[in-house]
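In the part that follows, the structures are each spelled out as structure tokens.
Bear in mind that the values in this text are calculations on the coordinates, not laboratory data. It should be emphasised that the depicted structure is a prediction, and the values quoted were computed from it without experimental measurement. Cβ atoms are built from the backbone, for glycine too; each structure is taken alone.
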Structure I
Amino acid sequence: MEILKKPIFDEKKHKYSYDGKQLPSVTTVIKEVLNIQYPDYAIYHATRGTFVHKAIELYLNGTLDFSSIDETIKPYLDSFIKFQEKARIEPILLEERFADKNITFAGTVDIVGKVKGKTYLFDIKTGHKQDSYKAQMAGYKKLLSDNGTEIDGIYILDLKPEYCKAIKIENINKYWGLFESMLNVYWYKLNKTIVQLDSFAI
């Protein structure tokens, strides 16, 4: 299977591109199509979440300088470490960026790792539960599959200062069609075209 090159990610603009073509992220597709509006304070929560993700990435690859962790981030990291001591995730991919093989969307997966011989996608959430999470996970599963990584299951890691709880996503195949429809609506609104997607059984 041909493995795609990685999309370019502009950190400041939070935008992906591939061979000069700007691509929406999985979350952008959902946000635009569902017209999700975030309050002003959500910027703070999103920034905090970004730093939590980075701390966990560095912790899992063994390069974290614990003295650099801000006090607002430390409780989340501590909760994850307690979870990891029991779960024992063996990381395969950490914060990896991918585009789909039709070059219609992109995204960053948090953690792909093995537990007891099986491969799972773990997505870290530090905020409130959203109804769109399952469509989001279906998009990530497609990105992984298109880039040669098959998984046995998906877990949302509900991460709070007090705990880290793994929530299994069931029947993910039902939600690929939903995300695929959102993707078509996104591109149709943008330039009045229907994207050509390969059939995908998940």
Structure II
Amino acid sequence: MANLPPALSGFWVTFSTMFKHTVTEQYPEQAEEFPPKPRFHGRHQLNRHPDGLEKCVGCELCAWACPADAIYVQGGDNTTEGRFSPGERYGRVYQINYLRCIFCALCIEACPTRALTMTNEFDLANNNREDLIYEKQDLLAPLGPDMVPPPHSMVTGTTEKDYYEGKVTGATEQQRNEVAESHGAGATSGGEQV
């Protein structure tokens, strides 16, 4: 083979691969057989604290770190009547434009509260451009079994530092009652309708 001209040796590589067995993953028919790898970076998710308060404090560092300018954040101030996160502020408006996102994860690295992470969800195709701009309600993590939906007060006797150090483990009865009073009969308790 050393005596062949370079063009013929290139054709030999093509010719030899024609007879090799190809492996094709049939998607979406066999999607459950080929799940994404655990470290795969897919759709973003805004996380919550164990009692249901949001981790996002509206600092906009993720938007500043995004090289594609795909993230828009507008912070809001927490009040005693409407607390969405521990501390002074929360992310009032949060949008990610998946038409622009390059999934580089720089926003994840910039987040000081670990509010923004990436899930394994990869199937983001759509035939409507407007549906690929995810709003805050699309990005928020679902409520767990021991969470109550905000707004509600922080766990009594705790500070925002206690939240970020992981000392809060779930919603208290006081928080459940507060949410039940503010939402009426449609309030949730422990992730289920009461």
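Out of I, II, which structure matches 12.6 when mean count of other Cβ atoms within 10 Å over residues 76-83 is calculated? Attributed to the structure labelled II.
Comparing mean count of other Cβ atoms within 10 Å over residues 12-19 across I, II, which is largest?
I
Taking distance in nm of label points 7 Å out along Cα→Cβ at positions 20 and 156 as the criterion, the highest value among I, II goes to II.
When volume of the Cα convex hull per residue in Å³ is calculated for each of I, II, the greatest value falls to II. As an exercise: distance in nm of label points 7 Å out along Cα→Cβ at positions 84 and 164, calculated from one structure in I, II, equals 1.9. Which structure is it? Label of the source structure: II. Given a value of 12.8 for mean count of other Cβ atoms within 10 Å over residues 68-75, calculated from one of I, II, which structure does it belong to? Source structure for this number: I. Can you spot which of I, II the value -12000 was calculated from, given it is helix-only ellipticity at 222 nm (-39500 (n - 2.57) for each DSSP H run of 4 or more, over all residues; to 500)? Here the read-out was taken from I.
For which of I, II does semi-axes √(5λ) of the Cα gyration tensor in Å, for residues 28-139 alone, calculated from the coordinates, equal 27, 16, 14? Here the read-out was taken from II.
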